[in-house]
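Before anything else, here is the set of structures, which you'll find just below.
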Structure 1
Amino acid sequence: MEFDSDTAIDQAMELFWQKGYAGTTPQDLLDATGIGKGSFYNHFKSKYRMFELCLQRYREVQADALIAFLKTPGSAKAKLAGALDQLIRFDLEGPVRKGCMAVNTAAELGASDPSALATVQGMFSRTEAAFVELIEEGQKAGEFRRDIDAASLASLLLTTVLGLRIAGLVADTPDRLKRAVDALTYLI
């Protein structure tokens, strides 16, 4: 049976994102992708290899989109507020609360899987680097405080975003998340 590899990765990514690595069975992957067992293993080799491909796809689709948004023209403060608001809306408005696949993977596999840990650390490092650039831009424009270096503020921002993504899994309303964002933007 012929199948589209990219479509299968997207379908599997949604499953891993929602259920985690351990919560996703090989049969779940076959059912979600519609691929026969033999074809799946001939092409993707294993559940774990599919998971690695899904993490890479998540980086391309989600993490890279955030970084691209932060690099658009406009006020640094407005871009930061827009990015954080977008994350809150994404986490709370979907039909299923999935959070961030990178954060979920760090929590589930970070201590036991060096490959998954390296992939997630790479995503977090790239995001933090984009935050440094945004904060430096805002500092030059007088939008952000200059008495704390951009790298320290970017670390605070990344840590807050990671916490927001976890809190978004259980928040009944966006109020607590928005208060955290307001406090953070005041501090920066």
Structure 2
Amino acid sequence: MSGSGTVEGVVEGIVVEEVVLLDDDGTPIGTRDKALVHGTDTPLHLAFSCYGFDAEGRMLLTRRALGKRTWPGVWTNACCGHPQPGEDPEAAVVRRVRDELGVEPRNLRLVLPDFRYRAVDASGMVEHEVCPVYVAELPTDLDPDPAEVADWAWVDPARFLATAERTPFLLSPWSVLQAAEFARRGVLAAG
């Protein structure tokens, strides 16, 4: 792990966002520039997923912006991201929800602490993450960053689970795997 204790580094005036690299046991072993991590041989690293729900119990699905490096244009959960070195994971979730969706999450809770996956998209790009999963309440007056979110929809959680089971190719691979865990554990049954 880098010893600077800073969340972001600066290289020649450019902000460098780092991700935390992990060994097979999930122990931090270093950091790397986020822009250099994702490729055809992506190392295991720390991430998170967040699912958002409105006051009526509807779940937010977002369609990833077409400029995203991995799975562009694919429907997925509300928000994903990477805690930066030294950043509290819950603070990272709040930061990314604000940045990506333009709203403040409430009642954030960890529901799948040990989720991890590896997936390869059609272009050969790899995601390889230890990815704790959170749920949060979200306001509906979203102001998404177009570089992150191309579209969004509020759906019944049961519809999401059914889509993940019957037509998984419509969703990101991590959300399909997370949906299976939600169904197995009854995570979304209570709304």
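Out of 1, 2, which one gives 0.99 for Rg/Rh (Cα atoms, Kirkwood Rh), for residues 106-169 alone as computed from the coordinates?
Details: 1: 1.08; 2: 0.99.
Value 0.99 for Rg/Rh (Cα atoms, Kirkwood Rh), for residues 106-169 alone corresponds to 2 out of 1, 2.
Comparing 1, 2, where is percent of Cα pairs over 19 Å apart highest?
Numbers: 1: 61; 2: 58.
Checked 1, 2; max of percent of Cα pairs over 19 Å apart sits with 1.
Comparing Cα Rg over 2.2 N^0.38 Å, for residues 18-81 alone across 1, 2, which is largest? Could you put the intermediate results ahead of the total?
Numbers: 1: 1.61; 2: 1.36.
Comparing 1, 2 by Cα Rg over 2.2 N^0.38 Å, for residues 18-81 alone, the maximum is at 1.
Hey, helix-only ellipticity at 222 nm (-39500 (n - 2.57) for each DSSP H run of 4 or more, over all residues; to 500) derived from one of 1, 2 reads -24000; which structure? Can you show the working numbers first?
Values: 1: -24000; 2: -6000.
Traced to structure 1.
Can you rank 1, 2 by FRET efficiency 1/(1 + (r/R0)^6) of positions 34 and 74 (r between Cβ atoms, R0 = 35 Å, to 0.05) and just name the one with the largest value? List each step's numbers first, then the result.
Numbers: 1: 0.25; 2: 0.95.
Structure 2 comes out on top.
Readers should treat all values here as calculations from the given coordinates under stated rules, not as data from a laboratory. For clarity, every value in this text was computed on a predicted model and none was experimentally measured. Cβ atoms are built from the backbone, for glycine too; each structure is taken alone.
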